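Pasting the structures here.
Derivation of every value follows stated rules applied to the coordinates shown; laboratory data play no part. Predicted, not measured: the structure shown is a model, and the values here were computed from it. Cβ atoms are built from the backbone, for glycine too; each structure is taken alone.
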Structure I
Amino acid sequence: MTTTTFAQTPARTQTPAKPAPTHAANTTKQRLMWGVGLAVLSNVLFGVLYAYGKWLAPLTGTSVFLWRMVMMWLCLALVLGLTGRLTLVLRDLQGVRGVKSWAWLLIPTPIFASQLWLFMWAPLNGQGVAAAMGYFLFPLVMVLFGAAIFKEKLTKLQWLAVGLAAMGVLAEIVRTGSISWATFWVCGTYPIYYIMRRKQGIRALTGLFLDCSIIAPFCLAWLLWQQADVAMMVLGDVPLMAKIVGLGVLSVLALQSNLEANRLLPVSLFGMLGYLEPALLFVLAVTVLGGAFSMGMLASYGLIWAGIGCLIIQGVMASRRRFDPRAA
């Protein structure tokens, strides 16, 4: 009987094949990519809009706001009608039943109106840098809202970012004895609007159309009754009127992209991506709009910028872990 002897070799360890990405994983990745793309687009467009009022002389900041809201509503209604999405929006609104539900839905609208007014008024009235400061603080406040309301756990870098921003605000208060009302209004009330819309679960397009439909008639009435001479001047100036129509188109694109990004992204990630807008607004406020900036402001602003830097690092690390398993 012949005995066959096999050489003892180390057992070969087979690397388990990586499981194919599931449909759910692909959907989540696409959702995040769309959200990030829309957030970046909206921030760039907001930067353009911030300086837009300078090209609409001799209109005041309030006049620009009034025209913007009327043109926004017209452009939005036109887009919805041409794309067939107006039916979808009206169906959403028909689903709102009862006085309490409508009241809950309409509460954020005045906040939205005040923010749009401040956005157009501040750059033309010496508050461009202060408003930009508020937009710097906005993503940091959104991070806190995400932790407090949506129970999103903050990382050490996020807590450090919030701490640095708080120190920056305190440094500015010590330097000036106060903090600009424009800064406080942006970072103190705008997060409430976004969080309420998110909690309500309303489609971004529906919420935007509802807000504009409520605000625009008041703005049109103000233009016709309180600024009739200015309105006639604008209507008779073809280049100026073309710029105002462009203001409405850009506004719809920017706001719709921003609200849709807010719906697609986690609150903390959406807040982190918001750093791009205030950076653009600040640069425009100091350069194009001629806003005042002194060396004494570097301490407070530097701390806030450092906090934004922490959020950027956190966002990059989170993205690598999400899309590259080897980085986990």
Structure II
Amino acid sequence: MIKIVYITENAKKLAKDVKSVFDYYFYDNEVFNIKDFEITGNETGFVFIMASGIVLRKYIPEIQNDKLKDPFVILMDESKKYVVPLLSNHIGGGNYFSDLIGNSLNLNVVKTTATDVNGKIGIDELSKLYFLENPLKKDIISINKKVLSEKPDLIIPKAWKASKKLLNSYNVSFHDEFHVLVDDIILKPKTVSLGLGSRRNIEKSKVYWAVKKALYLRDIPSWRIDAFSTVSVKKDEYGILKTAERFDKNLFIFEIDEINEIYSKYPLNKSDFVFKTIGTYGVCEPCAILGISKITREKDFDMKNLVLNKMKKDGVSVSIALQ
């Protein structure tokens, strides 16, 4: 969960605006008055709308622990001028969420990390953009230092694309392997799995645009999809079949019993109506998780990796898991 914390009435109004942005993008969030706020350790990020001194003295020491695991911290002023990512800006998503707020509410985003102010992409931001495993701390330091003075070599899979900013930061080339190589550092891609559910006889255009919206909400390029998944009762659903075909990705089919087993293990959204209809409480969330398991062969799943809970659009439900 992302916690949005305020003190004054003006800040409360801004907190509600920030909440509306996160709600639109399907991010779990809640607004707190500072009197009711506490840190539990399960947060993915914080937005503080208050003086920087309060945040730095009172909360940063409690939040800061591990560069690769810390939740992000964003600071905002109640006059609605600036958004300042303070902590865990790249891997934690501080910069991403700051841009989300700034672009949506027309506020200025103030970034202070060296790679950002010089228009470069460090290896930690690279791992976030391409959904790669986290680099080691020592590699972040060495590569990011090198990015500021020269271009390290970057080799990516042939099917992937390189942005102009990436080309400005690295000597980019392509290979047939399915990993990323930064100088001599290998970064493995995470698996990206989309679970799909729909009403009967759904049009293929509606499935396609629901998937496109889901990818947009999590800033995932379509070429990073590894597979789609759905339930066996939808195995002949034309709209789902044609959408998987259009994206040129595998479509995994899972049985009701497999899906019910996922519901017994994880706290997912449940629909009694869906259960009465097909014998399980839902489709897209458990199928997204099962897709991860089928590809990676890993039995355990961290719920934090269900990056998009059930999103419904025009009779289609989509969920995204990555691990």
Structure III
Amino acid sequence: MTDMKREKLFFELGELALESGAALRQARLCYQVVGQPNATRDNIVLIPSYYGGSHWGSLPLLGAGSPLSGGDYCVVLTNLLGSGWSTSPSNAAEGQRGADFPRVSLDDNVEAQRRLLDALFGDWQLALVCGWSMGGMQAFAWAMRHPEKVERILPFCATARCWPHNRVFLDGVAAALRADAAWQEGRYEAPPERGLRAFGRVYAGWAYSQAFYREALYRQLGFADVEALLAFWEKDHLEQDANDLLCVLDSWQSSQPSEPALAAIRSRAIIMPSSSDLYFTVTDARHEASLIPAAELRVLESDWGHCAGGPGREAQAMRQVFAAMDELLRR
């Protein structure tokens, strides 16, 4: 697509009833649209955001080599509730900020996105929902919640469920953040910087594979050594709000769909776990794919671990994702 500029738009949701029974007040969803809908509104592709990132981070999925780059599709990119862009602990209405922010599920995110699509397009059909990591988890959630609206899904480096080892990993990084005395149970006056640094440093050990570090693949990202990479992860997390990070982490951990719910998915699907992902594992993805009638498991071969699926990060991995996307859209 020629129109790849970064935009930051907001859709006012008003009061959003949540699965927890609470209501998110003055809620809004941050998004961007690239391309135009066709007359029948069935060329729409939804790309929800991933953990720790914004919709801008997914724009490489529309770049050179992508089947979404030619202008045939209307692509809607959205941001997770709690991420700091859409309504989040760091920017919520008075009385719901910080530690008082209500719990938000992936289904709550899907509902917010559905309202946005209704407002933008009226009657519509999703040709594809795709995304990396939590973006992929939302693709599964869409296919379970609105099977009549979703033709295809392409989750990569993602599972529908937060499986037990995945949950333990997340508990570990969260504990590193909360161990900072400045955390104050989420009621901090200044950012808990030691906790944020620890969160980023511990997370980096899970995000990439053993081979990534052993073969010094971080040099392809411009880092001279491991310490330089870890310093980047620390800096990146210092720029994020601690309550936001833990809010979205909770949305991730709370995704526990049943096997019957997965078996009820009718969307055509290619499910692409990374061969070296340490927490969204091939084994767990294979089990889920076996439950979904029209799903194919296609392993994303890479030594980059979970970050193999990071949009635009590794060219060889992106070629595999784009090939699967092209094949799926042609079916």
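Using relative contact order in percent (Cα under 8 Å, 6 or more apart) for the comparison, can you identify which of I, II, III gives the largest number?
Structure I comes out on top.
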Identify the structure, out of I, II, III, from whose coordinates semi-axes √(5λ) of the Cα gyration tensor in Å, for residues 77-260 alone was calculated to give 35, 23, 14. II
Once distance in nm of label points 7 Å out along Cα→Cβ at positions 69 and 197 is calculated for all of I, II, III, which comes out largest? III
Value 1.12, calculated as Rg/Rh (Cα atoms, Kirkwood Rh), assigned to which of I, II, III: I
